[in-house]
Structure I
Amino acid sequence: MDIPEKFSSFGANKRQEITRLVFEIAKRERLMPVEVLDRIPADCRAFAAVKAYLVARRFPEAVRRQEKVSGSFSAVEIDPASAMPLDRGENVPAPGMIYAEASVKDSPLVRRAVQKYPRAGLTLIGDYKTYTGREEFDIHAYNRRTRDLFIIQEQYDHFKPCPCSPGVVPCGYHNANLGFGCPFECTYCFLQSYANAPGIVIPENLDDFFRVFNDSRDGVRLGSGETTDSLVFDDLTGFSGRIVEHFRAFPGRVFEFKTKSDNVAGLLDVKAASNIVVGWSLNPQKVIDANEHFTASLARRLAAAARCAAHGYRTAFHFDPVIYFPGWEAVYEGLVKRLFEAVPSESIAWISVGTLRMTPSQKKVIENRFPENTILDAELLMGADGKLRYAPAERLEIYRAMLAWIRRQAAASTHVYLCMETASMWHDAGARVNWQA
């Protein structure tokens, strides 16, 4: 860009703001940055005038609504080598190396991994945290994460409450840490901003998790799928069948598997339990194609859900994140209709709806890993929780429409809730704040 030359009288911070705005406008409008600069009116010379022009061009709806636009003008730091290759096949890539802690070297999980991935080497390590503690992980390491599989004995974080944003209605969810790292490549995934692991990490000691689960109270809502997909590795771990059998003895506690896969064979190999819920994240196929790389297609997710419902499981669905784009209404209304055509409404335990959100640091990771993304072209404004979000009016429009389409077909027993939203947004959207699973 020619910004330093064109605006040489501006200080470094002001030039940074102008550079960020020009960069985003050029990407959004599919222009060269110099074309954006050339269109700045000649009478815009002072910094305030230049910025006002660019903000109005980058955030036209927000300016029209007199929304505050701030906190999103970070430096543009793009490393082309950070882009994630998206040309691999659909299958989960086999690791090149299996690392096993010495304490689990003779475990069935390690034996299955060696058998499943015969070309991978096996290296024994003392313990995972010590082995990886001196390494520094960046985007490049995150892009390579599927090359290494770590099988460990989890000592501490067996499960903990969902880290809801400040000021939002808590969901009461408790996340089971049954793995860290996911082979799917979703452009909006929050895990990519936590590039603190060199590979995929799977705990071997599920029995220890069960002992901790046993101390939880009745009415608690547990689930995996926060730090990894619940089922994508299930043919290796065999966790799902064991979890179903364990929780069958605790009917007052609910466990949910969350997935974007159709890997449900392990669930179908055991008798369903009434307190087990199998949940899918759903988006229209055009959104899946653009943003949920290597995941199961919408058709495959719904077919897997139908099989689980027929087998006796309760199901759940998460329209999260809903992606806002011109014409979104017809596409998402069609998605809701397709869900209820595929799965009996009586089998659905709950449905959540959330919209795209991210931290500013996550935004910078996305624009590096997925330079062709379009989700960052939207008008994302800084929320009270420090996350970039659609404007409140746009979110409210989405929630009211989605809730109306869902309630038109959902059973009376299906709980519908908003994810990571304030009580006032729940109230304005017509969502019921308090509910029990």
Structure II
Amino acid sequence: MADQPTAQEFDILILGGGSGGYAAALRAVQFGYSVGLVEKGKLGGTCLHNGCIPTKALLHSAELADHARDAAKYGVNVTLQGIDMDAVNAYKNGIIAGKFKGLTGLIKAKGITVIEGEGRLTGPDTITVNGTAYKGKNIILATGSYSRTLPGLELGGRVITSDQALELDYVPKSAIVLGGGVIGVEFASVWKSFGVDVTIVEGLPSLVPNEDDAIIKQLERAFKKRGIKFNTGTFFQGVEQDENGVKVTLVDCKTFEAELLLVAVGRGPVTANLGYEEQGVTIDRGFVITNERLHTGVGNIYAVGDIVPGVQLAHRGFQQGIFVAEEIAGLNPVVVEDVNIPKVTFCDPEIATVGYTEKGAKAKFGDDQVQVQEYNLAGNGKSSILGTSGIVKVVRQKDGPVVGVHMIGARMGEQIGEAQLIVNWEAYPEDVAQFIHAHPTQNESLGEANLALAGKPLHG
């Protein structure tokens, strides 16, 4: 590498300009560090361009379509004439373009050097981009994730991932969604609202299998009511496609046919052929292995975001990017366990969770050391006004703090802020019960659940 031209040296050199990478960059410059940010595509990464932002834009269009269908029930006479995917995509792309312009302007204003091109780790303090070696006193790996498929399942034609689903310029008549996790149920929700005949195929025993059992039960009931079909507990065998559609076969020989197959089996880490292993960084099934401080054990190399094992969420990437910048600055930031990172699944109804499920809490603390309380949204005035149903479930350590909050219902994702404060500040239900929750709001449901768990229920 000695004969390669060497550009300037940075205090912190970051490989990847997605959520984790740019968050680390923005925090680092606040400490006066010089920062180089290597990005082969567009700043903002998956979240901004083909993940969080565009999917939630589609979900908002879907919500409006459902509102139009149901409007007469609320005394508003409107007609849903159809879904104009060109207009939907123009709206979605306009949101992305605006956020991208804001982000690039912010990065420039903060004096962060953006290095365009595909970078590769070529030394414990070196990233090479377009033949030029850049030096970093500290290196942060933040190369993100890609849409995975299954072994032997070839993508192409009518077999698509979320990347292609976000760019569809038409509404299919029918679709099969392979995978009942977050991505799968969000796209199933959108397509059903757009008028698509949707079937979810999930090999595990239930939809959203990582959620609390009570939440799973509520979601499956709601999806059945909406007419979203699903087959759980049997794994995928294969798919055939022709010019008319796809035919999916499961291991029990059951078959399903539709226009499209969306492969939504999760996201894999982007780490292959980037020089990580050659520099001694430990890789396990594609993921970068770090200690709890996100250090790789090699030189001053850290890793953040989707390439680090755990929940793959943009806000986890933000948090880890900030964490590493503060770690480098010597602030010794607090480690936030993955279980205490708030999570929202933006299907209809929305799922919002933080902390331990009832099953997880019992495994950690013991069956007789856990107390739970459910509050049904049927008792919440604002939820009734919105026409939604669902629950708030609070899990506490016996006579101790709240260790989990699990919610489902339209717009309940907006309640995750208080829920994650309760869990992460280890509040007792008795503490929360003292606070006043404005009426009529869905936020009251969180207060009611804690009132009940504190032994003084009001409307329950």
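Taken together, the values in this text are just the output of simple stated rules run on the coordinates, not laboratory data. Worth saying up front: this structure is predicted, and the values here are computed from it rather than measured. Cβ atoms are built from the backbone, for glycine too; each structure is taken alone.
For semi-axes √(5λ) of the Cα gyration tensor in Å, the calculated result is 38, 30, 22, so let me know which of I, II that is.
II
Distance in nm of label points 7 Å out along Cα→Cβ at positions 113 and 129 was computed and gave 1.9; which structure, I, II, did it come from? Computed on structure I. Could you figure out which one of I, II the value 0.90 for FRET efficiency 1/(1 + (r/R0)^6) of positions 169 and 361 (r between Cβ atoms, R0 = 35 Å, to 0.05) was computed from? It was calculated from structure I.
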